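Listed below are the structures to be examined.
A short reminder: the numbers here are calculations on the coordinates, not readings from a lab. Values in this document were obtained by computation on a predicted structure and should not be read as measured data. Cβ atoms are built from the backbone, for glycine too; each structure is taken alone.
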Structure I
Amino acid sequence: MKVAITYHEDFGRHGFSVLKERIQPSFEKLMESGLVDGIEVQVFRAKPAPMELVAKAHTEGHMANMETDQYRDVAILSAGSVMMAAEMVAAGQAESAFAFTGTAGHHASRGSCWGFCYFNDVAITILRLKEMGFERFLIVDVDPHFGDGTRDFFREDPDVFHINLHSGTGEEHDPQRNNYDIGLSFGADNERFLSALKSGLVLARDFDFQIAFVIFGHDSHQDDYGGFNLTFEAYPRMAQIVKEAVGDKGLVFVLSGGSCVHVGERVIPDIVRVLSGRWPY
């Protein structure tokens, strides 16, 4: 299988209010695209992440604070979606994966959260992959909002290479700890964004990772709420650049920010098209 897609209808029903309206229409467009053939591209119904791993990732205080939050269950289901996608890639059942979510994760640290994020889906998933024997990971965050929660988890971890492309000023690189932040000016266009992405991936060229995650937010589109000014053409090009850089290692796209329905309907199928090897048209 070339691409595993993890999805649950509750992401569109009970997901965070800003994010959820795009989910079902985007999934339906993907199903109408002809890409999901049941052989090379398959859809799997997400299951909640195991609570012992959620609790292992986060502090007791954070877990207690989340007990009564209305988005707790869909956030755990979102983490499970990412975990299921990564497990299939890690097991060799799929070359790559795209995980739908109902909440985002990259602003969730060990002990706090904000910005539509409740539990850090990628951090929880990496705990699971370590149980499976995997050790080294690349995280490329292309959501225009800085992934501070993910950085909290992996700042001191030499086995995780973390690249942030975010709306901001300047660059901050810490090669001793594999932390690279590339700030792009407000309204950065396709070429500036893609050039920065290529530069970031060059930095990771000698890092011997086993599985790569792309934290993907389409709030970077010019019609959405983020700080970039990307057009539709940027997204399949972005996915192709990452796919080529990752090569034959595992690749998991994780849905993050974005609210515009028409943007999600276009860019999510385009990314799956790239992952399946059917781009350009």
Structure II
Amino acid sequence: WLARHGYFYVMHRFDLDNLQFVRDARAQGVYASISLGVKTPDYATVDQLVAEGLAPEYITIDIAHGHADSVKNMIGYLKDKLPSSFVIAGNVATPEAVIDLETWGADATKVGVGPGKVCITKLKTGFGTGGWQLSALKWCARVATKPIIADGGIRDHGDIAKSVRFGAAMVMIGSLFAGHEESPGQTVEVDGKLFKEYYGSASDFNKGEYKHVEGKRILEPIKGKLADTLREMREDVQSSISYAGGTRLADIRKVNYVILGGDNAGEHLLM
């Protein structure tokens, strides 16, 4: 649906036949954007894609800690075997990681470790950008020479503009898209109200095992059609551009901002 209507997407990598997914995308005349890990079966998937002459337009290396030699090796393999594919790598949270991923050949970097609504990485491990995602974006964008994708932490439409202000070329959204008619997940009724299940990619439900679990399941109220939410998001971003005194998205990056402490104590205006 997203591909047909002019939006970008990254397909998850859990319990999915990537080959068939790319075949189906080709049959429908839309672009293919798949995800891979860094394990032996993921390398086998690349080999199968090459054997069938299928080169997805976009491939995302999607692991929780993307600043690793395993990601470096996969980037190199993809660039060798599928040179026409645009490679997105992540996830990371530091400028050093962005520099390395770009040096290794990534075409874009996903920034954000655990800030998502259904992610509990910070609680389980003590690591992550939950609570300081914008700071991570700011630091990473200062050194980036290629696009930065802000992954996680978008709770309200205004967070899209904030992410752009601090350097994101794109934002990845999960929870705000959950609960729609087109969204995956079981529909359940609670006290006469309808909800859809929404779960993190590292939850026991999605992984199919209770091992290294860093995600949870929640219930999201049914929200109607996805197109309506996307239209509202677009209109809100247009309003953000207007408030910035601009006419295009990049103008949001020119505005000043204020950092608020607890109960707005210790406000600081940054130019």
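Here relative contact order in percent (Cα under 8 Å, 6 or more apart) was calculated and came to 11; which of the structures I, II was it taken from? Can you show the working numbers first?
On the way: I: 22; II: 11.
Among I, II, the structure yielding 11 for relative contact order in percent (Cα under 8 Å, 6 or more apart) is II.
Quick check on the output: 19 is percent of Cα pairs over 34 Å apart, derived from one of I, II. Which one produced it?
On the way: I: 9; II: 19.
The structure behind it is II.
On Kirkwood radius over Cα pairs in Å, for residues 40-127 alone, which of the structures labelled I, II is highest? Present the calculation step by step, with values, prior to reporting the outcome.
Values: I: 13.0; II: 13.7.
Structure II gives the largest value of Kirkwood radius over Cα pairs in Å, for residues 40-127 alone among I, II.
Further, regarding this structure: As an exercise: helix-only ellipticity at 222 nm (-39500 (n - 2.57) for each DSSP H run of 4 or more, over all residues; to 500), calculated from one structure in I, II, equals -12000. Which structure is it?
Numbers: I: -12000; II: -10000.
Derived from the structure labelled I.
Suppose you compute mean count of other Cβ atoms within 10 Å over residues 24-31 for every structure in I, II: which one lands on 12.9?
On the way: I: 18.6; II: 12.9.
The read-out comes from structure II.
Kindly point out which one of I, II the value 2.6 was derived from, the read-out being distance in nm of label points 7 Å out along Cα→Cβ at positions 56 and 112. Each step should come with its number before you reach the end.
Details: I: 2.6; II: 1.8.
Answer for the origin of the read-out: I.
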